[in-house]
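Participant: Pasting the structures in now, so scroll down.
What follows is calculated from the coordinates using simple rules that are stated; it is not laboratory data. As the structure is a prediction and not an experimental result, all values here were calculated from the model. Cβ atoms are built from the backbone, for glycine too; each structure is taken alone.
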Structure I
Amino acid sequence: MDKILFIVNSAAGHGKAGRLWENAEEQVLKRFAKSEAWLTRGRGDASVLIKEAVAKGFSKIVAVGGDGTLGDVVHGFLSLSDLVRKKLMLGFFPAGSGCDFARHVRLSRRLDQILEIVGSVSVRYLDAGRVQYVDGDGAQKERFFINMAAFGLAGDVAHRLEKTGKRWGGKISYLLASWSALIKSRAREIHIVLDGKPLAESRFHSVILANTSSTGGGMRIAPRADAEDGLLDIVCIGDLNRRQLLTQLPKVYWGGHIGFPGIIYQQAKHVEARPLEKEDICLNVDGEALGKLPASFSVLPRSVPFLLP
């Protein structure tokens, strides 16, 4: 019988995850005799807990929370050695504010269906991304991601939400933060190279490197993204004026922005980006504020074994 660890971020979704887990815990632990629940205490804690879980013989690790919690678990998993990773499977109990990963893979939020999936051996090997970047102190860092990474306007939104929180839930909070950032946004000079080929354009409001299709609680920023194709979908928002930006924002929820003049949609395995001016261009990685450019991004094909329908 599999030993299953549920890594619970009770603070996710302004406490929503904690309330959901409190209602579900007895049923979960009763269903799986060899299971435990460990609570996180802060950002990055889930990555550390995975190493402890491996030492204690757990074979399934289930993230309970939002996309940030899942991102931490994926980062911790991919930081392990190849030999150790072969013994593990990951799962997700979507209980946060955005849960765009669950939306992309069509993972139900119904407890009975989640438990059915966790108890199965139905595994899909998903791609992940890796970003090598500069942190606030100027040090080189590395981070793995499962949904998407972004910089520019999307990075500004993440940093804004880190300060204000998501008091209105994922979708509304992201929309309000995006609207506010758009009003003040200006295109910045960024040198971008896709698989060794520089983009001719150099002024961008925002650039998104997507492994899955949506972000911000349902914004279908990269509607054709496929987490099993070995590619990142690159969406570059070029030097649009403010009116164009504001009229395109609502269209992001159904992917209607794709094809609009000034918005580039390409695919790549490796991306490099650096600012052409002396200014901080912030990163957003799986919805979390994280570092700044210069950075390089790459895809890790079929690197994460996920318990999915």
Structure II
Amino acid sequence: MSNNFRTAEEWLNLAYKQDLSLAQVVIGSEVARSGLSQVAVLDKMRLHLQTMREAVQAGISEPAISRSGLTGGGAYKLAQAQAKGETLTSGLYLRASLYALAVAEVNAAMGLICAAPTAGSAGVVPAVLLALAKEIDISESTLLEALFVAAGVGQIAAEQAELVGAALGCQAEIGVASAMAASGGAYLIGCTAQAILDAGALALQNLLGLTCDPVAGFVEIPCVARNASAATNALTCVELVWAGFSSPIPLDEVITAMVDIGKRLPAELRETSRGGLALTPTGQRLARDCRLR
């Protein structure tokens, strides 16, 4: 039986019919698509995981300052405050916010990251999965499987939508990243296949309509901070499905709604920097300062 799938419904049905986990379906699909062995496919994902870990560490260990000067150093400051016990919160949510911020700042500083699904949203998936992995006792193989589940959500979203802010707004980047992270996180803690997909659906629902209005055209303001908020959104959705909450609207239909909403967004709110935050007085001043550098 083929392991190819284009929708969440097809993915779920394959898992049920073949008595496989959602991760195993994605791995099988990638083996068939790429022609690589399962070992090689796992090794590639292990390399992506290492890149994610290194990006987190790079953003925490020293300030990662963007070339524009608009953003940078926030993750380092937050890590220092955490080490001194000077943060308002602690634990899983703070750690996820810190990790997401670190990766987003490394990306803005032209460092090496793993796009998931895009560079501008690269902090969300590693933040949630690595923060959860630090919180609970899981194996490296389970963490890799969770990444394949996150990739599966990204795959079905990409089948139905252009995952770029210029096409559908930031909901197609940070929104999809949050859905990927939520589903991966739900897998990581042992949720059912249906609950895993519900977590992704809930996370994306929460971010529908999100505009892409970057200041000065750089993937920095508000993009960097959005990574942190999208990570905590994903964790909240993991908590919900773990407690038995479900999504009345299935993931496929949420993705369809995202496409519909994105097409209705005016061009000024789709990565043109001609609306939203980019047109605020401070946003315009920051843009002028960038051009003068």
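Participant: Using FRET efficiency 1/(1 + (r/R0)^6) of positions 81 and 193 (r between Cβ atoms, R0 = 25 Å, to 0.05) for the comparison, can you identify which of I, II gives the largest number?
Facilitator: I
Participant: Of structures I, II, which gives 11.3 when Kirkwood radius over Cα pairs in Å, for residues 209-248 alone is computed from the coordinates?
Facilitator: Source structure: I.
Participant: Another question about this same structure. Computing mean count of other Cβ atoms within 10 Å over residues 25-32 gives 14.2 for which of I, II?
Facilitator: Here the read-out was taken from I.
Participant: Which one of I, II has mean projected area of the Cα convex hull in nm², for residues 33-96 alone, as calculated from the coordinates, equal to 4.1?
Facilitator: The structure behind it is I.
Participant: Here is a further query. helix-only ellipticity at 222 nm (-39500 (n - 2.57) for each DSSP H run of 4 or more, over all residues; to 500) computed as -20500: which structure among I, II?
Facilitator: II
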